[in-house]
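Alright, structures below, take your time with them.
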Structure P
Amino acid sequence: MSLTTKAILITGASRGIGRATALLAGQRGWSVGVNYLNNEAMAAQTVQDVHTAGGRAVAIQGSVTSEQDIIEMFDVSEKSFGKLDGVVVNAGIVAPSMKLVDMSVERLENMLKVNVLGAMLCAREAAKRLIKNEGKDSSSIVFVSSAASRIGSPFEYIDYASSKGAVDTLSLGLSKELVEHNIRVNSVRPGIIATDIHASAGRPDRAQEVGSQMPMGRPGTADEVAEAIMWLLSDASSYTTGTNLDVAGGR
């Protein structure tokens, strides 16, 4: 299959890294399922921008914590594009900086529900759908993890870092389960990236503050992470599976 005919689903695609990946896919003529949770206007804008870039897209509302929502987002993607060639498991959350001793059980449960259970449910459904492509061109699942998984994020986001550590393990294990079906599974681990996820955690200037301390002297961009995701989705990475690809400015 040529690069111009791939169809993918991206969870959490209305902003940040998910949106950047959708737009880059559009530039390559791909079809994109743009999943979003609440921001319908931004999802619609992303769909329009993908079309403008040269691809096809459809907005799909749904929560990654709902099994039924996940099934429906895959159904809509397949109905819209005929089939799927790749899935980007990107949707995730972070919470305000604090030590573990100060974190409530509600915060911990929500973090794990979205970032771990959500990733597992999406990966399970992706595996079911992509196995149907066996014997044809290879398919690809890409998890958006975080460099936090190998740093631990003490005094800030231990819960987030732990959830992303689970995603790394999920990616590795699933890569071995699916390799016989011609499905590659990898994760991208962004470092300090300038997106609005920092504002959602109460620190809108964090990317610039911490990014200046990185070996490369700056935060990364969502576009830079999207390039790595697109490589893993594409046939150019045909011999790459079970890999955690760091996009972290040397951190």
Structure Q
Amino acid sequence: MRLKDQVAIVTGAASGFGAEIARQYIAEGAKVAVADINGAGAKEIAASLGANAIAVTCDVTKRADIEVLVKTTVERFGKLDIVVNNAGWTHKNQPLLDVDEATFDRVYDINVKSIFFMVHAVVPLMRKARRGVILNVGSTAGIRPRPGLTWYNSSKGAVNLMSKSLAVELGADNIRVNAICPVMGATGLLESFMGMPDTPENRKKFIATIPMGRLSTPLDIAKAAVFLASDDAEFITGVEFPVDGGRTV
């Protein structure tokens, strides 16, 4: 019960990494706001997690939605200790000049600007409490980029560096900030990352670049999110934490 009595928000929690992070947080004793633009999916996940979970429909690209999410969480559970900025998006793997401006803007709004909104909403609360944890789901793409995903890679590079800078600025407030950097995983975005159909043959091409010989799983990411949010990591802040089977070595 490493997160006993802690209150967490997890964005993008209706599926994939976010859903498993929410499950593991509940298993470790936390209370969790399951936030997602897919409200029905968020409700389904929250219902499966029991009385210590609530669902909040939230478009992370809208500041008002973020503020309602934080307000709802505090009203329901009385405080806020942990925020996991997991919601993310990508463009299809393709030549960089083929990505249009609207797609570029959407990637940056979801991956980067949403964290700006969340920080504005939660840091005053965490400063008042003199403690807090912010985990941003970055990517190995922001450390060792692959071709075809230039604009996505750059957005995750922004997330990784933003996490470090937040850690430096908020350390004196006892607010820890870290970036979890997954390698490609079997989520709903996998075909977009690959830029080709998800077949065993095509997967092999990408798995070949990962020394441990497999894609990441939601449980891999969730275990890292539990550790970094817990007191076991109380002196760890400002790190890019690769969960990548050696991809970035």
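Every read-out reported here was derived from the displayed coordinates using simple, explicitly stated rules and does not represent laboratory data. Note that this is a predicted model, so its numbers are computed, not measured. Cβ atoms are built from the backbone, for glycine too; each structure is taken alone.
Suppose distance in nm of label points 7 Å out along Cα→Cβ at positions 96 and 216 works out to 2.3; of P, Q, which structure was it derived from? Working through the options, I get structure Q. When volume of the Cα convex hull per residue in Å³, for residues 136-191 alone is calculated for each of structures P, Q, structure Q comes out greatest. Can you say which of P, Q returns 2.4 when distance in nm of label points 7 Å out along Cα→Cβ at positions 80 and 224 is computed? Considering all the candidates, the number was obtained from Q. Each of P, Q could give distance in nm of label points 7 Å out along Cα→Cβ at positions 160 and 240, but the derived value 2.5 comes from P. Across the set P, Q, distance in nm of label points 7 Å out along Cα→Cβ at positions 56 and 112 reaches its highest value in structure P.
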